[in-house]
Structure P
Amino acid sequence: MGEVVVGYVTLRGYREGDLKALFELDQICFGVEFRFSLRSMRQFMARPGAIVVVAESEREIVGFVIVHLEGSAEERWGYVVTLDVAKEWRRQGLAGQLMQEAARQAGVAGAVGMGLHVWTANEAAVQFYERSGYERGETVYGFYGEQGMDAWVFRKLL
């Protein structure tokens, strides 16, 4: 991915050296029950076909999204592993820009749609994805590990 400048933010691909900053942002953005380990984050970005879009402002990472391509060539989907935006950058359209760029890249890679899971009690995320054209599907009971918290499946055709 080349760089795309949107307002005060540059959207770009993952670079060697980003891992620590992405991990630290994930630790700030999510509660303990939703955080990923450093090892998991490294694996997510190293997965073949992973799409990672990083938002940077003045050389500081302020957001990112990780998408994995799943399924066969005829039914390939982009699965949103995580979407993280620094608190001071929320409600300014950055999450939408990250998701649009990730969806664009997934489409170029042959994906027919995008999917993700959202904790059923995360009203802000539910509203964001619904405003972004995602449709709420089935409930996955106990999706979030040891805590046994439920998630909704959201999907959007590209």
Structure Q
Amino acid sequence: MQQLQRVGFGGGCHWCTEAVFQSLIGVEKVAQGFIASNGKNSSFSEAVVVHYNPSKIALKDLIAIHLHTHNSTSTHAMRHKYRSAIYTFLEDSEPLLVSILKELQIDFEEKLITQVLKFCNFKSSEKRFQNYYLTDKERPFCKIHIQPKLRVLLDKFSEQVKFQSMK
């Protein structure tokens, strides 16, 4: 059995980010919460840690999905809470992640602002907020904010979606 890899993603509400990654083939676990890096990014920001099987889904695909399902080109006022980032767990993976971002820039008219940051710390969300979408898809927040992101996922990445009910 292939060993699972980990990568962190931040960009928008972690309820939304969690739902997107929980929907993917090859993603075995999504931990929702807050991630801190170091230096000027040492404050906690909403994010998820994705545990995935690289033989079932490529890191590049995970990054592309992340970029397309949050506002990865805007430096809006909420960036302190919603840092657009890919958090690396491995010291030597930063050049690869930067290269993937450069490669994927072609999909966007505006410049990507997503940063590659070192993962330093994680705080889990309160239990009542975990699996937010999967526990009640009828919540107004789910309908207004999460379902449009899942539609983007289905439109652009349907071959990677694991829930047949979404297709």
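Read the figures in this text as sums done on the coordinates, not as results from a lab. This structure is a prediction, so every number in the text was calculated from the model and none was measured. Cβ atoms are built from the backbone, for glycine too; each structure is taken alone.
Structural remarks
- Looking at relative contact order in percent (Cα under 8 Å, 6 or more apart) over structures P, Q, structure Q comes out largest.
- Distance in nm of label points 7 Å out along Cα→Cβ at positions 42 and 138 - structure with the largest value, from P, Q: Q
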